[in-house]
Structures are given as C-alpha cells and as structure tokens.
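Rule-based calculations on the coordinates, nothing more; no lab input. Values in this document were obtained by computation on a predicted structure and should not be read as measured data. Cβ atoms are built from the backbone, for glycine too; each structure is taken alone.
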Structure 1
Amino acid sequence: MNTSTATTAALPSHAVSKEDSVYARVSRRIVPLIMLCYVVAYLDRVNVGFAKLQMSQALNFSETVYGLGAGIFFLGYFLFEVPSNLLMNKIGARIWIARIMITWGLISGAFAFVQTPTQFYAMRFLLGLAEAGFYPGIILYLTYWYPSHRRARIVAMFMAAIPISGIFGNPLSGWIMSAFHGAGAAGGWQGWQWMFVIEAIPAVLVGLLVLWKFDDSIRKAKWLSEDEKQILEANIAADNKGKTEHPGIGKVFSDPRVWMMSLIYFAFVMGQYGLTFWMPTLVKSAGVKDTFMVGMLSAIPYLCAAITMVLIGRSADARRERRWHLVVPALMGAVGFAVVATAGHNVALSIVFLSLAAAGVLTCAPLFWSLPTAFLQGTAAAAGIAAINSVGNLAGFVSPYMIGALKDMTGSTSAGMYALAGVLVLGCIAVLRTPPKLVNK
C-alpha cells in the first residue's frame, strides 16, 4: 500500500468525504479550462489533415510533401519541449501556458498565406516551436494538484479533448471549407485558407482566458480556504515520498526508466498521429467525396474514443493497475488499423474499425502518463515529462511522413496501416516489461 493510500485509509469517513469534496471543487475549476485549451490546441495542430483535401491539389503538393509538412511540426516541438517545460516550472503555468496559446494561434492563422512546400515546412516547424511545452506543461501542472492515485482519471478527462476536438472540429472544418470557399473580395480565398484563419482565433482568446483564470499552485489559489489548501498539499507531499528528485537535469537523461518510457510513448504516438493526420484521407478513400460528409463521418471514431478514454481511465484508478489498462487499448488500435488496411471502399467497415483504432490509440496517452509520473517529481518531473514527450512525439514526424511516402510508393495507405499496427504491438511488449511495482499506484 502506498503512503497516500495508507493516509486516506486511516482517515475517518467524514474526513475522506471532505477530501473528495475538495478534489471535486478543484476539478470543476481546472478540468473544463484545460480541456478547452487542448480542444483548441489539437484542432490547430491537426486541421492540416482537413486542409489537405483542398490544399494539396490547389498547391500541387504530393503525398510525401504533405506527410513531411505534417510531421515537421514535431521537429520544432522536439527542440523546444524540455526548455519550455523548465521555463514553465520557473515562470509559472499561468503566464507560460497563455504565451504558448497566443503565439500558436497567430502562427496557425498565418497558414492561410502558404503557397510553396518550403513555406509549408517552415510554418509547420514554427507552429511546433510555439506549441512546444503545452501538453507536458499541463501534465506537470496536474502533478501540482493531484496525487498519483487520482491522476489517471483527470488526465483521461483532459485528453478526452482530443476526441472532442474531432467530434466538433472535423464537421466544423468540413463546413468551413465548403461554406467559405471562394468568399471574399477579388475572387476570394479557398476554403482551406478560411479554415486556418477562423480556427486560429479561439487559441488567442482562450490564451487570454488562461491569464485570468489559471493559478500557478495550490498555495496561490485564492478560491481555496486554508483548510482545503492544507488537505491538498498534504496529499501531494505524501505522494512525492520515495519519488525520484534528481539533483541535476542531466541525470534525468541517464535514467534507463526515462528512455523506456520514451520508447513506449513513441510507439503509441505513432498510432495516434497516423490516425489524426490521415483520418479524413482514409474516409475519403473509402468512397466519401463531399467534404462536409467526410467531417461528419470522421467524428464517429472520436466519439467512440471519448467514451472509451473516460471509462478505462476510471477503471485504472479504481484498480490501481496501469500496465494491462494500457496494453488492451493499444492492441485494440493495432486490430483497428490492420482491418482498415483491408476495408477498401466499404465505408461502414472502415468507420467501424477506424472507431476501434481511435478508441484504442487515443486511450493510450492518458493511461501512459500514469507510468512516468508514478516515479518522477519536482525538477525531475519537469525535465522527465518533457523529455519523454519530446522523444515520443518524434513519432509525430515519422508517422505521417512514413504513411505519405508509402502511399506515393504503393498507391495505397494499406502498408502504412500495417506498419502502425506492428509498432503498437511493440509498444505493448515494452509496457509488459515495465515492473508492476514501479507504476501501479
């Protein structure tokens, strides 16, 4: 039994009820806002998948050019990830997260002016630099508020923003591209240009909201009473006992556990971005031609993923078991990709197994982060989370580029789907090699 469990078990029932009430209040304050932030972030990160339906033809981009451009985002992301998280740990989440959101919103809107592959690559790289640190920064921020045994469910709720972004964002992107195509003076912009500008505006507005509503720590939260702050701080202190607090940042990178976590995350991110960047293309390839209908049908897999993420996150926290709760969704994703590769022009079959793939691969990420945060804290957590996320997100570069190149070579996305399935299986093997006592808390 871990320290926080023992502490909770020793409390009288009214004390436990008070603690649950405090955490419910914290969640009502924090979770909707961070979910809104991530909905906007993910929409601006992957709406290039919808833009491709018009942009590639308009600008004469090959599948390889698109795949490279989609993926090059993650090179900028990789380079600034660790410095960004360390700066957030020093400056504070309120200012830093707001800065991230406002800068990425401005850059995302500027995509409307892209005309050449070089400009496309440069803007995707700059978008990665701007957004670097947002996701690991939020994961780190949650460790300031929630102990390990409460965190998987909260991270799952935060990451439910990914499918929510798909549920609402995909139809929205399809509608904007159809409805606004040709709007404006002098012949007007194409639909994909309007989409980039319109969908960039919320990032700037939500960034300003973060400046107003975020609190850097429990102690700085004016909406909590002193008793409530003490309950939360005692649980964080108890949870941090026995975790790794490296005296130097360099030692984080020499910890073999950090590199194993990076390998596991790399495998799961391969599946995640293979899905999100190519979903509209896969639906269109199944025989759906209308852009708005592509958006509507693409929302179905994300709806399935949203439900699955929350249910499995709750189960993992309730049972305090992490490995199999991660392996099972990854295997679901592998099966989904393998069958989609053989679905051909069967729209119904494609949507069913894209839904299975989405439910699997999008559930992996929130469950994954309960592993490294179970043994890292403080500066080690800031550097370790960022390092794992940055290395793992290099898969965001490899995955779309690989699928695009394979499609140009073979004329089909099937080879790419089989490759994604194989990588997910390798990730499962790595998870099962992780000692249960290290992560089951």
Structure 2
Amino acid sequence: MRDASETFAADESPQVVAKAIERRRRAVEAPWHAFDAVVVIGAGAPIPIPGRADRVYPFFAHSEYFYLTDRQRAGAVLAYDPQEGWTEFVPVAGADERLWSGGTTEEKGTPVSKLRPWLDKRRGRRFAQLGAPVPDAPSNPEIAVELRTALDRIRRIKDDVELARMRVASDATRAGFAAAVTVVAPGISERTLQIEIEAEFFRRGADAVGYDSIVASGPNAAVLHHLPTPRVLAVGELVLIDAGAEYRCYDCDVTRTYPVSGRFSPEQAEVYALVSNVQRATIARCRAGVEYRDVHLSAAVDIAQGLIDLGFLRGSAADLVEEGASALFFPHGIGHMVGLGVRDAGGYLPGRPRSQAPALRFLRIDLPLEAGHVVTVEPGVYFPAHVLDNPDVRRQHHNSVRWDRVDKLREFGGVRIEDNVLIREDGNEVLTRAIPKE
C-alpha cells in the first residue's frame, strides 16, 4: 500500500494507452458482433455560448467516444463495421484553425470528409448511433439501446489505465482539501475556499475540475449542490466542501464537512458521528455480488435509526424509511459510479424500473456490484428549512418527526461525508482514504 503522502504518477506512455484502447475495443466487439450493425460514435462539436461572440463552452468529447479512442478531437467520428473493424474519421485542421487554435494536418485517422462516402457504401444495412449525434448517419434506436447497454457494462469495470488516472485525480484532490483546511475560519468566504482548493488541484497535476465545486456554509450546507458565493463563514457554523480534481477526463468526487471554528458543537458532533458511522458501515457492505440498492437501503435504515437515537424521529427505522420521514433528512441516494466523468456509466439493469418510493426515487444505481466498479459512498444528514417549514410536510409526518427538536436546527445546514470506493474480488479499496475525515 502506498504512503498517503506519496504522489501517484500514471503511466501515460503511448504504448500503454494504445494497448488499453485495443483491449476496450476487443471487449466491445464481442457483444456487438451479434447485432451485425454498423455503429458510428460521435465525439461531438463545441457548443457556442449564447450572446458571446466567438466563444464556446469548454469541449469534452462524448464519454463513449473518448473511452474507445482516448481522444478529445471535436468533430471526429469512430465507426465500427463488424465485417471490417474500426475506422476513425478525424477533422483535418485548415490554415486558419492552425493559426488561431493550433492543431495539425497530420491527425491520426481517416479525414472526416470521407465519412459520407463510407456511410453511403453501407446503405441498406442496419445502423446504430452512439456518442454524440452524427449528421446524415442512420440509426436504429432499439439496437442503439442494446449496444449502449453492452458498452456500459464494459465501461463500469475500470482497467489499469483508468485506475491510474483516478489515483492521480485522488492525489490532486487530497492536496486541494489539505489546502482548504488551512484556511477554514470565521471571516473566510465560500468563494475563497473554492479558489484555494481548485488552485491546489492544478498545482498537483489535475488538468480540470471534475465538476462545479460545492462550498456550502451554515444553512447553505442543506442545499445539495450549492455553488460557492461571497457568503462569509461564521463562528459556530459548519462548512461542507464537495469537490474533485480531474486528470485525463477521469474524476475524483469527495465531500468533507468541517467546523468553521475548529471544534464541533455537541449537536454538530452527534450528527457528524452519525454520518461517519453510517459511511463506515456502508463502505464495508460494498463488495462484489452485493446489490447496490441493498447498500443504499441499509444506509437509509441506519440513518433513520441514528435520527431516532438523537431524538429527531420516533418510530421504527424501517417504517420511517418506507413512509419517507427519514428522506426529509437524507433525500438522496447513497452514491453513484465515478470514473470517466463524475457520474460514470451507472444506471439500472434492464427490466428494473425506477421506483418512486421516497427512499429510492433518487437512486442512481440499481445493479449488483462487480470487481472493478468504482462507486461513491456519501451518506448525509441535512436540515433544509424550505422542506421542514412546508405545512404539508409537517402534517404528513406529524407523528414521526419531533418537530420541537428539529426546529432548533433550522440554521444547522447539513453534514455529508463522501469517498470513492473500488470494488475488488476480496473486498474493496477506498481510493480517497488519504483525505482526513476523523
């Protein structure tokens, strides 16, 4: 096991990456071949920013294209003909593009100008589109769903190149949180914390942030995706930071909650201990063969029991989960897949409909865990005033919630603790274990 202070360097040699891409394509060919369909996978095109002349949003190739090419080339298309194999169609930079943006006239692959004749030659055969839309290419939606389902199954299991990149992202994230901790104090703004943590990400090897950083102080911590503002941290408050670095399109996703004044109040300590204990127990349940839905429901029952023990709820923990009372305080799923993008190829197994039950309606994964999966485990307890002040909510859960206790914590905010967990054949590994939370 590596020392927590050691910086991880991914092997990005062309030979190693090329072998990984070859393995991925071979893995995809096996389930795809039976469909005898021509498949085109678009990288996508830059999206103009409305009202901003000559400006576009940062370009990221569609994850399905990137997974099979390891390239970020806007306008490119990867094609698969089961009778002939793979062909990459790439734009060739013209003189103006090379002047303004760089690029080369020697892109590896077939010029994208030859895509249309390639498609015309195969008219009359079955086609499916994945990735970003490819103009002029036909597609059978039913076949596309089947092919994507097969691709998702393969993408969920991370190979050595992907894990190495995720470890780089985890190390950069560790450094960012370490920098943030040194400046958490009354009088510091949420925006200042964002700047400190993200700057350290880049200093330590990240090439992007995995998602918009969440920095939420005081009551803002009850907003699940609160973006940082100029709001100043106050004495006695909590601050929740949910942020992650990205390296070569692979992400880390971590949440920690800190006492602004350096010490938890008694009530903050109780809630934090509840969330911490639930996270520890939940991580232990994450093993190959275990249904992720069961992992989530066990965590929901544990949180409900903890809220009973702390005097916020009354009744049976299982009943409180079923009726939705505990979801007032734990309103999201226990986690999601992470890797190529902050929410990687998760979803539900075919034939499993999304439940509208209060404890399950935000569940992002409903499938058995397998060795090679990487999931987040992120229990939380929140006191969102806009929910708890709702008269209908108070009437519905009049007998389940001890409103006299809950009303005293309207400015509490919330506590969330999140780590990234790699499922192994013999258990699991917490990839973000080096980021302190105790």
Structure 3
Amino acid sequence: MTHREPFSEDSRQIVHVTMGALALLLRYLTSWQAMVLAGGAVAFNLYALPRLAGTLYRPGEVRRRLHSGIVLYPLAVVLLIAAFPDRRDIVAAAWGVLAFGDGMATLVGHRSSGARIPWNPEKSVAGSIAFILCGGAAGSFLCWWCRATAIPPSYTWFSIWMPWLAAIGAAGVETIPIKLDDNISVPAFASAVLWFTSLISEDLATSAIANSVRALPVALAANGAVAALGYFGGTVTVSGAICGLAIGTVILLTAGWGGWGLLLATFAFAVVSSRLGLRKKSLLGIAEARGGRRGAGNALANTGVAAAAAVLAVLTFAHDTARIAFVAALAAGGSDTVASEIGKAWGRRTLLVPTLESVPPGTSGAISAEGTAAGLIAALALAALGAVVGLVPFAIVPAIVIAATLGSLVESVLGATLEGPGILNNDVLNFVNTAVAAVMAIELAALFQ
C-alpha cells in the first residue's frame, strides 16, 4: 500500500501565493489566450492534480473537487477575465489580492495567537493586517504592471492606490462568518471595487471633494442627530449608529437633501414594519434580534450599494444612470424589509421559493401574498418619492419597482438554498438583493424612457 503524505496547509497556501505570479503574463497575453490558459488550469486542478499532488487537497476535498478552493481559484480567474476582457489591469490586481492577500492571511493567521476579529473569532487581526499589506502591495504592482493593456491607460493614481482600497475591502469580506469560499468572495469584491473606482473622473473628483469639504459640517451635524435619535430610540446599536452616520453623511454629500430624505424614508419603513405585529413575531421567535436594533451589518447590507451609486453619481459622467441605481437599491432594501416583516406578522400562508412548499413564517427564502403585496407598495412609494425629489424621472418608477421585486425574488431563492447551510447569511443576501435591483433598474430603464 502506497504511503500518502499528510495534508499540509502551509504547502497549499504557498502554492496559492506563488500562482499569483502568473498574473504577470497578463501584460503579454490577449484575453482569449489568458482565458484558455486559466481554463486549462481548472481542468488540470480538477483531474490531474489529485493524482500528482493530492496532499494539497484538504481531507475529503478530493471526493468533492468541484467545491474545492483548488478548483475555484483558477475558475475565479476565468470569471475575472470573462467579466473584464478589456481591463486586464483589473484582473491582475484582483488576482494579486486573492493570491497574496488571502494566502498570506492564512499563513500568518494560523501562527497568530493574538487578538481575534470580534464578529468572527476564527479570524485573527494579524491575519487581516497581512491580507491588506500583502494583497495591497501585490495588487498595486500587478495593476501598474498591466496598466498599458487598458486603452486608454488608467490614471496612475488608480493603478497605485485603488488596489489597496480593494485589498482593505476584500480583507473585510474575508472575515464575514459565512461558508462561501474566499476564492469566490475575495476576487469578486476586489474586482467590483476596482471597476467602481476605474469609472471616476479626476476633474469631477476634484470638484466633488471641494464641495464636500464645505458641506461636511452640516452633513455631520444632521446625520449625527439622526444617529443619536436612532440609538436612544432603540432602533440601532452603537455600531449601527456609527455606520449609519458614515453612510448618511456620504449620501447627503453626494445625493443631496433629496437623496438623504429617501434614505431616511427607507429607514423609517424598516423601523415601522419591524414594530408591526411585534408581539406575535416575538412569541413565534422570529422577531428581529437585539430587540429590533439594527447593527452596522444591517446598514451596510441595505444601504451600501446605494451609497456607492450616490458616489458614482458625482464622480463619474454617468450621473443619471447612477441615480437610477441609487433609488433602486434603496427601494429594494426598504421593500424587502417591509415584505419580510409584514409576511411574518400577517402572512396566512408562507411558501418557500422556488419549490412553493408550505413552510412556517420566518423561514429563509419564504414569501407570502400579504408580504409580497406590502413589499410592492413600499417599492412603489420609495420609487415615487425618488421621482418627487428629482432623483429620477417619473417614467422610470415602474422599472425601479420591477427591479426591486426581481432583487427580492433572487434573494428569496438564494436564502432558501444557501442560507441554511451557512454559505450566505442574511446581511449578504440583503446586499445581493440591492445590487441585483440596481443593475436590473439600469437595464430596464431604457424600456420606460
């Protein structure tokens, strides 16, 4: 019987890191050539590697190779190239963040006995710092190395500094206590940040920063007052108040008083609907945790996409498109909360999406006729308010309502299939809901103009 060498996490992570050096080839390859090579790596890792270097697989992974990080890693590179065929600098930077950031975080984290991440004790502060330092440095160098492949070449500041921002964000994503493989979540978030910041106009950014500096004291005062009211009124936690203060300030500075008013209306919808039928929901054990107080995770999940869209509205030339995404994201977040809370309180029959199996109220991915109707009304009200304050034309309101409904449907499907096993959690699902709604609203808007 052949002796099999034991699995070594260090060996696996060293391979994980060193494979990032292959991103240097993106400077010389076409997108099709790079995709073929990455696809070949997927096939090699799936069929040949278990026979040649099976010790790189964790115990039990060989039998489920399709779900293994060793296969998902090159698959993520294939998807990056497919998503950004004309921006190999973004592909290279996101690959660098994945290879060097995620790999070094594991190597350092396993050796650290120091402070842990408060919301995920399995992750160490030292590991996250290593992620940012190594991922940021590698991503920055690779983005600069492949800068000439973008036509026209990106701003120098983008190539040098934005990969660091992507690394910081991806390091945060890596600490979320879910079972979604880091080889998917890390490059997805890093590439999204890089794409987002690649749209920024230097001239518009200079003007927006100057205007924001002048308006900042008023924005901080207004949002500080709202955050204090929310905390002492029992609607948000300390972290929720701080995060809400930051997001509200960003939105007021970028979307103006109209956008800020829409944000407050969305929050009000969530608070009121959470209070409705609270006694029944508490007896059933399906009321919001912490007595209904919402934390930083809730704030980021429901309004993070909207804040990003508001920033794009002032830093890029896609003003109108970004505002459509902004209103759609808030409408989706608000309407989904209303649908969920009303459904839990008064839903007569709750069905699981997509099987339509009858399940108890509060089941992840479940919908009810009462909750769905309430969600539609909330989406219509928020979209109409967005039109009233001048963020979008009234003709776009139906597109936003449809997009918000589609976002909630996607969330329900993912909730029914992925939340139970712990692959995604409620905050991630809410973020996906608002992101899908924002994208779909942009796509649908042309049909209603």
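Using the calculated result 14.4 for mean count of other Cβ atoms within 10 Å over residues 81-88, pick out the matching structure from 1, 2, 3. That value comes from structure 2.
Each of 1, 2, 3 could give helix-only ellipticity at 222 nm (-39500 (n - 2.57) for each DSSP H run of 4 or more, over all residues; to 500), but the derived value -22500 comes from 3. Comparing distance in nm of label points 7 Å out along Cα→Cβ at positions 57 and 201 across structures 1, 2, 3, the highest figure comes from 3.
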